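Some structures are shown below for you to check.
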Structure I
Amino acid sequence: MASIATARSRASGRRRSRIGKGWLIATYVGLAIFLFWTIVPIFWMLLASLKTNKEIYDEFTIIPKQLFLGHYLTLITGQGSLTSANFGVWLKNSALVSAITTSLSITLGSLAAYALARLQFAGRRVVARGLIVTYLVPASLLFIPLFQIVVALGLGDTLLSLIVVYPTFTLPFCTWMLMSYFRNIPVELEEAGLIDGCSRLGVLFRVTVPLSLPAMAVVALFSFTQSWNEFLYAVVFTNSIATRTVTVGLTQMFGEDVFFWGQMMAGAILAALPPVIIYTLAQRLVIQGLVVGGVKG
């Protein structure tokens with residue numbers, strides 16, 4: 001009987017081992033497909049931005065015969081078409097809106113998250129759950145009422161309209177993320193600060209926030225990336241060339257019935273650089289913040 005049980009145990013172990021290897025292979029295959037799906041469009045844009053107009057329109061080639069940086073120089077110097085001349089303005093608009101939105105999300109999100117995580121008041125749980133519900137509402141349902149509010153406030157076709165609207169989708173996530181992180185900080189540290197004479201705000205900005213730098217990095221990166229890449233609100237709330245952001249401006253790179261594909265692809269590569277650079281610099285803090293912030297919610 002013992003030998004039969006041992007044989008069955010070994011057979012079961014071999015089956016589990018085969019199943020585990022199968023799942024491992026399936027995981028790597030899935031990751032390879034996802035990597036291919038992600039990398040190919042970026043690689044295609046990069047190749048197109050390095051081609052001459054002749055290779056794009058007349059003599060189609062996948063790999064450029066020689067590296068051509070003229071599209072990048074046209075956008076950077078602002079010489080050429082009207083759209084390329086305004087590319088620097090669109091980058092500046094996106095940077096301004098994203099920076100202010102990120103600052104508002106961090107500041108207001110910290111205050112709201114600390115209140116929800118540490119203070120006791122009626123309706124606290126309802127407010128916390130409402131944050132997630134608010135974040136899950138799609139932008140396609142909100143842009144019409146938000147547009148009416150923007151027009152009523154006299155903010156139509158201004159960057160201020162975007163600064164006012166963008167926190168509607170960045171602030172709920174940031175507050176929830178910071179709230180989860182604040183709960184992981186020992187309350188004894190804050191109580192020590194209160195005993196030493198700090199106010200609640202003093203404890204928040206002198207004790208809690210310095211200990212929450214990983215979460216702050218996640219919040220900053222999320223807010224900046226979402227604001228930088230946002231398209232729907234930007235195309236609805238802004239009309240003039242001077243108030244467009246880079247995501248909307250890229251779609252305007254055409255003359256009559258001809259699209260400037262080389263400049264458009266070069267502009268897309270340049271527009272993608274700021275979030276990539278910020279994430280690369282703050283990668284360690286971002287990973288740490290996502291891991292620790294996701295432990296408790």
Structure II
Amino acid sequence: MIPKSTSLPGEQNMLERKRHGTALLPIAIYQRDFHSNPVPLHWHPELELAFVTKGRICYTVGRRKFFLEEGDGFFINSDMLHAVPRDEDCAGSMCSVVFHQRLIGGNMESIYWVKYVTPLLGSSLKYLHLKAGNAAQAPIIEEIRRLWGICSEKPYGYEFEVRSILSRIVLYLCDLQDTAPTPLSSGLVREESRIKKLLDYIDRHIGEEITLADLSARVSISESECLRSFKAATGTTPIQYIKQLRIEKAVELLESTNEKIVDIAVACGFQDMSYFAKTFRQINGCTPRKYRALSGKQKTSS
């Protein structure tokens with residue numbers, strides 16, 4: 001069974017430890033409306049395909065920012081830092097497909113893995129903005145749409161069609177490796193590695209107090225350099241990022257568990273319930289209790 005969510009992958013919002021799909025069929029589809037709720041910077045070993053269904057969306061990959069218009073698509077290679085940041089001029093909806101490369105590559109000794117998957121993973125084609133107005137790219141966007149649709153409807157035998165569509169898309173991407181964007185400089189590669197360590201640390205300690213001193217010590221740099229580097233990569237300060245991330249996690253727990261709201265607050269690093277409620281309202285426009293009710297996930301234990 002392929003899970004369908006109202007949010008993009010976000011259980012761990014940095015290095016995602018969440019399984020996308022199942023061991024038998026490692027693919028999952030997600031849908032999200034973007035208005036005031038951004039998707040924090042994160043990465044995952046799986047590949048990701050997406051398309052904009054409505055409006056305009058701001059998308060970042062590392063330090064690079066893109067504006068996706070309705071009908072546009074996007075490809076994210078394995079382990080790339082990416083996010084959908086808050087942007088006052090952007091509001092829209094996006095559907096995405098996250099899948100593990102073994103779904104098309106099979107085992108690592110297969111011809112598919114050796115000839116196509118490995119070169120793609122190691123290529124400089126780390127991302128690709130697919131434009132609806134580009135005659136050569138439009139058919140690929142349509143393939144992504146078909147892929148999302150068939151994963152949503154799940155007719156009998158759809159697993160074969162899923163693998164077939166993905167194979168065509170990956171072959172298309174392999175053919176584009178020579179036209180990939182300019183690779184990141186060694187300095188930016190080093191900085192991205194540093195940011196990944198910081199995000200991973202935040203992820204592992206999200207329920208605890210996290211200070212700038214903790215973060216700077218994690219990557220062996222000064223607090224001022226840590227602040228500069230973090231803000232350059234994420235567009236916000238570590239404190240603001242952590243607050244947003246905690247609320248994102250709270251939203252997921254409200255939607256998907258029976259946990260009491262006070263327990264969710266504590267699990268997300270909020271010791272003060274009034275501060276949790278105030279912060280939640282600032283970001284989501286309503287209280288945690290009302291959000292749970294509106295999401296259709298009202299729990300009797302709350």
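Taken together, the values in this text are just the output of simple stated rules run on the coordinates, not laboratory data. Bear in mind the structure is a predicted one, so any value in this text is a computation, not a measurement. Cβ atoms are built from the backbone, for glycine too; each structure is taken alone.
Which structure, out of I, II, was mean count of other Cβ atoms within 10 Å over residues 54-61 calculated from, if the result is 13.0?
Values: I: 13.0; II: 19.8.
That value comes from structure I.
Between structures I, II, where is FRET efficiency 1/(1 + (r/R0)^6) of positions 22 and 134 (r between Cβ atoms, R0 = 41 Å, to 0.05) highest?
Details: I: 0.50; II: 0.75.
When FRET efficiency 1/(1 + (r/R0)^6) of positions 22 and 134 (r between Cβ atoms, R0 = 41 Å, to 0.05) is computed for each of I, II, structure II gives the biggest number.
Can you tell which of I, II yields 17.5, 48 when Rg and Dmax of the Cα atoms in Å, for residues 166-229 alone is derived from it?
It traces back to II.
For which of the structures I, II does the calculation of Cα Rg over 2.2 N^0.38 Å return 1.02? If you can, show how the numbers build up before the last one.
Numbers: I: 1.33; II: 1.02.
That value comes from structure II.
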Comparing relative contact order in percent (Cα under 8 Å, 6 or more apart) across I, II, which is largest? I
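Given 0.99 as the derived value for Rg/Rh (Cα atoms, Kirkwood Rh), for residues 62-157 alone, which of the supplied structures I, II does it correspond to?
Values: I: 1.19; II: 0.99.
Label of the source structure: II.
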Computing distance in nm of label points 7 Å out along Cα→Cβ at positions 86 and 190 for each of I, II, the value 4.8 comes from structure I
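The value -23500 for helix-only ellipticity at 222 nm (-39500 (n - 2.57) for each DSSP H run of 4 or more, over all residues; to 500) was derived from one model only; which of I, II is it?
I
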Given structures I, II, which gives the highest value for distance in nm of label points 7 Å out along Cα→Cβ at positions 70 and 206? I
